[in-house]
1. In terms of mean count of other Cβ atoms within 10 Å over residues 44-51, which of structures P, Q is highest?
2. For relative contact order in percent (Cα under 8 Å, 6 or more apart), the calculated result is 24, so let me know which of P, Q that is.
3. Out of P, Q, which structure matches -33500 when helix-only ellipticity at 222 nm (-39500 (n - 2.57) for each DSSP H run of 4 or more, over all residues; to 500) is calculated?
4. Figure out for me which of the structures P, Q the number 5.8 belongs to, where mean projected area of the Cα convex hull in nm² was derived from the coordinates.
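Read-outs throughout are calculated quantities, based only on the coordinates presented, and are distinct from any laboratory measurement. Please read all numbers here as calculations on a predicted model, not as lab measurements. Cβ atoms are built from the backbone, for glycine too; each structure is taken alone.
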Structure P
Amino acid sequence: MDWKPYDPTWLAHLARTSCPQEPWLAEALMTCTRAAEESRAYLRFVDAGEPNQPGSEWQFERSIVLRHPREGDLVLDVLQGGRVGGVEFLSRL
């Protein structure tokens with residue numbers, strides 16, 4: 001994957017304002033400082049090699065949907081341990 005520096009500030013702000021019941025989420029998003037563009041609609045923050053297999057970084061737990069005023073619905077893939085694995089921009093599908 002082609003990892004590039006990423007500024008997650010806008011996502012963390014969105015999480016704080018639209019998902020206040022999950023205060024850990026903004027903090028988790030602020031650790032997402034590198035990203036790989038998997039497609040036009042998906043940014044990956046964690047390597048998904050061998051997902052959900054023992055030893056893989058990618059251990060999916062759940063999804064959280066946030067609504068952005070311009071981007072529309074965003075789906076965050078939350079991994080075990082409270083890491084954010086990636087974000088999908090549904091309006092770009």
Structure Q
Amino acid sequence: MLEREVENLSARVEQLEREKAAVEAFAAVAAHELVEPLVMTEAYASMVSDRLDHDEHAESRRDLDALSRGAARMRLLVETLLNDARSSGR
């Protein structure tokens with residue numbers, strides 16, 4: 001009876017470890033897929049902002065800076081969530 005329970009628990013532990021590995025793999029892929037467009041948004045907003053005349057397009061530059069800051073905050077949030085997910089699994 002006890003052997004059977006140990007076997008069941010061992011099988012359950014192995015199953016949970018496989019599920020945990022699958023979730024971590026999914027989280028890594030999801031984080032990459034979420035972060036990549038944010039990095040590109042930051043880069044393009046910066047490039048466009050650099051091309052604008054400082055005086056003539058001041059409002060547009062401020063808008064692009066706000067866009068870049070928002071993308072950076074979102075990227076940091078995604079990276080933090082991924083790191084938290086990895087840490088909690090250890």
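1. Numbers: P: 17.0; Q: 14.0.
Greatest value across P, Q: structure P.
2. P
3. Numbers: P: -5500; Q: -33500.
Source structure for this number: Q.
4. Numbers: P: 5.8; Q: 6.6.
The value was obtained from structure P.
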